[in-house]
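J.: Next up: the structures, one after another.
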Structure 1
Amino acid sequence: MINACICTIGDEILIGQVVDTNSSHLAVALEEAGVRITRMVSIGDEREEIAQTLRKELSRSTIVITTGGLGPTKDDITKGVLAELSGSKGYVEHAGQLEMIRKILAFRGLDMLPNNRAQALVPDKAEVIVNQLGTAPIMVFRNLFGGTLYALPGVPHEAVGAIPALVEDIRAHQALTHICHRNIMVYGIAESALSQLIAPWEDALPEDMHLAYLPNPLTGIRLRLSIYSGEEGEQHARMEKQLSQLKAILGDKVYADGDSTLEETLGEIFKTNNLTVSAAESCTGGEIAHLFTSVPGSSNYFLGSVTSYAISVKENVLGVPADVIREHGVVSSEVAAAMAEGVRRLTGSDYSVATTGLAGPSGDENNPVGTVWIGAAGPHGTQTVRYQFRNDRKRNIERFAASALDFLRRFVLADLNR
């Protein structure tokens, strides 16, 4: 198995001024190609620290990939460090990168400055892959402390743009094995409870299979099953056998294969069955509508929403009876049901979903912060459910909206399976 380390270089990463997205893009592409990422390291703009880290990583990794520190300013010191590490005796001008620099500057209407031209200078031990999107060349150092080092620019669109050429070069010089990953998406169960539920299945997994739990408040828990050895066809057959067993255990808690979101999964259900949906939101403040409309093509099934934050809007727009609110309170099963029925009637949708709750920072004696009632209405009736979360206001709103989508998913599927 070919393993790799990704090293990001730059003080801006360490102080949080810039978020490192390069590593995630590189990791996804390399794993798909058959390179296993074993470490990610961030290094500041300090010459000796860069040198020591790269020596260490090259001695234990087949491949090391750096991003950053290749620009035209004085704080870009990576190229100099690589020249020293590789034992280069000097620099040579790379004609292909120099021509690319000329084209980029001409397109921007800029003159060629000495520090621009200097970017085409590379250590004499380096091979060069021309950077088609920027001025800093992609450098390759082979047989360096036991590994191969690829130096990529740090500018995100340049680093991502270099990935196809990077993968092509790795394939040309390494014997790659296929890595098989499969994801299933789960919602409506806590990570600890999920782990306990599937423990016998997980304990019985073959030694070369690995399960990872990846929780997210908006998408639930992604379960990723991985195999790092064997032939591709055999891997997929073995993977399907294990996932079939897992899905049988989890039942309707599994809402999708792959990386689909709740809103994407719901969209497919509505499109496939030629159904429409609407939403009435109080505590979620439009988050459900945002999730629905973030999916391309959602205008085919999502008719609209009412953000009924005020009691007057609940009563006058959605038609929630005032005596229901007085008797049961705004945060109640009865109000959630009336909101769902009201927006369904108002829009003429086949199905609807509604939320009423307390996201924070304050609650009351009957409904503490994090309480939400969700209502779902359809042609065969209305159902409600209460959830209690304990997060800050922003996270509560996200959890409310995601839980509403999952409750609606189960509600619609139950109708369709009648």
Structure 2
Amino acid sequence: MGKRFQVHVDGLAYGGRGLGRVGGKVVFVPFVLPGEVAECRLVREKARWCEAELLEILEPSPLRKAPFCSCFKDCGGCHYQHIPYENQLGFKEEIFSSILSRQTGIDSSLVSPIVPSVREISWRARARLVPGQQQAGASSSWGFFKAGSHDVVPLSSCPVLVQPADEILKLLNQLTSRGFPASEMFKNCIIETGLDDSGRAVLFPKGTGRSKLERIQKFLDLAGFSAVLGGRHGRRAVKISSPVCFYRGPGAEKGLFSPAGSFYQANLFQNHILVRQVVDYCRQAGGENIIEFFSGSGNFSIPLASRGFHVTAVESDRQAVEAAKKNLERNPGERSQSLEIIHSDAERYLKGTGEGRNFDTAVIDPPRIGAAGLCRLLCKSSLKSIVYVSCDPMTLARDINILASGGFRLSKTRPIDMFPQTYHIESVSLLDR
């Protein structure tokens, strides 16, 4: 057992933990608030910092509130349920601004106020679940990993999920309790729901033997919701998969839909704000010719094309490319002449065909790891501006520094809260030469 000690919490760090100092060493501890005094136990120690688990709040902050979920602290899905939502926003804006100022040297005045989420709870339309061992008499086995481990915290319901997604979670648990041991049949499952309350499950099976697939087919017949199987050899439909609408608004009044397993924003109620911010920054950047990397199923490219921009959308997921083309057909108009959709890896395209083409602005929406290699290539291009959509301020700061070596300077940035109750911070940034 690690030693026990008390720590005064000085602030919140990116990652959902509070920080303080003991004996000159930085201590990170979860589920605390600035100004609190906490009793902790050491769990990990390095030369300059250590990690601790929270045992007791000795002096609570007046901001502290009771969490709304009984699984909070055990489940790894949420980090901030003990903080009122308006204060979550303030902390996120402060953390985001601090990371960029400290790591890139930008003036904090370039950071616009954070955009609140339309919903504080019941916002998550897409989530990955993992199956745990079914316990005798238990009503649930599917859930999320416990923070920092591979132990599964089973959930009978999740207040952060939108209702259709929560209903699928409940149904998965019901089927497991009826003789379908999920931990033996599946590696994990992605629940996907849309604006029209449609839903499906993308199930990743353990093994593909005939008897296993027959059992899975029986499982799906009883489920009643649309599902597909995913795996190393592509996604094979076992039942016809319901279309999931992830955006409906200006430029796509008939909706944009995603294929099973392809990425789309988990907070659909904030996505239209994200799209609007990207369009606004592209307008401010000037120029008509846009290249978009990691373009997915057309979330930004189709609304941009509808505003008169000439867009080249580059995406490596073949299914997402096909979905983008169908979304373009679904929302016809002049945009069909001003949007080119290309199936290619971003860096490969830029090194090849895209190298000799003249674009004014690049829109990039990379995964959490960022796009360091792509940014190095963009430094060598003739681009005037970059609109960078990020879900991780740490990799955003790294990539801003890379782009600075190519003459790009951050003009403005805005955090958008796509993930209430968590430490995650989405943002859109405009960089100009």
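What follows is calculated from the coordinates using simple rules that are stated; it is not laboratory data. Being a predicted model, the structure only gives us computed values, none of them experimental. Cβ atoms are built from the backbone, for glycine too; each structure is taken alone.
J.: One of 1, 2 was used to compute distance in nm of label points 7 Å out along Cα→Cβ at positions 95 and 327, and the result was 8.9. Which label is that?
T.: Here the read-out was taken from 1.
J.: Given a value of 192 for volume of the Cα convex hull per residue in Å³, calculated from one of 1, 2, which structure does it belong to?
T.: Going through each structure in turn, the value belongs to 1.
J.: 1, 2: which one has distance in nm of label points 7 Å out along Cα→Cβ at positions 63 and 295, as calculated, at 4.2?
T.: This figure was derived from 2.
J.: Can you tell which of 1, 2 yields -8000 when helix-only ellipticity at 222 nm (-39500 (n - 2.57) for each DSSP H run of 4 or more, over all residues; to 500) is derived from it?
T.: Structure 2 accounts for this read-out.
J.: For structures 1, 2, calculate FRET efficiency 1/(1 + (r/R0)^6) of positions 143 and 279 (r between Cβ atoms, R0 = 30 Å, to 0.05) and state which one comes out highest.
T.: Going through 1, 2 one by one, FRET efficiency 1/(1 + (r/R0)^6) of positions 143 and 279 (r between Cβ atoms, R0 = 30 Å, to 0.05) is largest in 2.
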